[in-house]
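Quick heads-up: structures coming right below.
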Structure I
Amino acid sequence: RSLLTSLSPSQAFTELQAKVIDTQQKVKLADIQIEQLTKTKKHAHLTDTEIMMLVDETRMYEGVGRMFILQSKGVIHNQLLEKQRIAEEKIKELE
């Protein structure tokens with residue numbers, strides 16, 4: 001016998017209500033995370049689009065903590081593609 005059938009109707013209803021609220025909160029949290037990841041993905045895509053229009057010799061810097069490190073255009077491009085890929089994977093996991 002399941003737990004719900006051994007409870008009185010009011011106890012079962014209260015328990016189901018708690019589960020519904022918990023599930024709704026989890027769905028809401030997942031939606032917020034998906035929205036944030038979508039913004040991150042879009043930002044990385046737009047940044048990459050702008051960077052690809054620059055000449056290859058353009059000096060580019062990557063922010064690391066409180067400093068900046070000189071990087072090639074290819075390295076920055078690959079990092080942005082990776083950022084987009086990771087965001088897309090996380091979105092698929094949450095859906």
Structure II
Amino acid sequence: MAIRVFYMEDELFLGKIVRESLESRGFEVFMESDGARAMDLFRSCEPDVCVLDIMLPNKDGFAIADEIRERNPAIPVIFLTAKTQTEDVVKGE
């Protein structure tokens with residue numbers, strides 16, 4: 001059974017590259033680009049791991065991570081982002 005990855009990315013070109021890379025390694029990827037629709041997809045795909053961008057339209061990755069952790073505190077959440085400011089790194093922990 002493939003590991004299911006919930007992936008949030010609004011940059012479609014980057015999203016396609018990451019998705020294809022994961023799928024070529026046997027992962028099943030469920031991708032969404034709009035933060036407002038994130039939890040609907042999360043609930044329907046029941047992922048094993050989450051990979052989130054921080055800067056998303058309508059709801060940022062931090063807010064989505066909070067909702068995910070409320071629903072399933074054990075699920076791993078990985079932030080994949082270009083943000084490098086210390087406060088963003090600390091907030092993502």
Structure III
Amino acid sequence: MDDNRLITFAQDLVRLPSPSGRERAVAERVQQEMQALGFDRVWMDEYGSVVGIVEGAWPGKTVLLDAHTDTVGISPGVPWVHDPFAATIE
């Protein structure tokens with residue numbers, strides 16, 4: 001993944017509202033990116049977790065990466081230079 005694609009992907013995730021219990025749009029975007037990157041298998045389970053598998057060329061250890069996709073709200077009255085969900089690059 002080149003730098004521009006990675007930055008665009010990160011911006012897409014930041015811009016999608018994803019408070020706890022409403023992460024589906026982020027999960028769908030993650031699933032889309034994994035498919036575009038050529039993962040061997042990608043699916044979303046009944047809980048909204050995205051699972052992706054890249055088959056290895058040789059037998060050996062398995063690597064598992066895990067991350068949450070929900071966000072916490074912003075505190076009202078806190079001054080922001082930029083909209084915190086705009087994914088602005090300076």
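helix-only ellipticity at 222 nm (-39500 (n - 2.57) for each DSSP H run of 4 or more, over all residues; to 500) was computed and gave -9000; which structure, I, II, III, did it come from? The value was obtained from structure III.
Looking across I, II, III, the calculation of mean count of other Cβ atoms within 10 Å over residues 58-65 that yields 5.4 traces back to III. When P(r) over Cα pairs in 10 Å bins from 0, in percent, for residues 18-65 alone is computed for each of I, II, III, the one that comes out at 25, 46, 23, 6 is III.
Here, each number is a calculation from the coordinates, and none is a lab measurement. The structure displayed is predicted, hence computed values, not measured ones. Cβ atoms are built from the backbone, for glycine too; each structure is taken alone.
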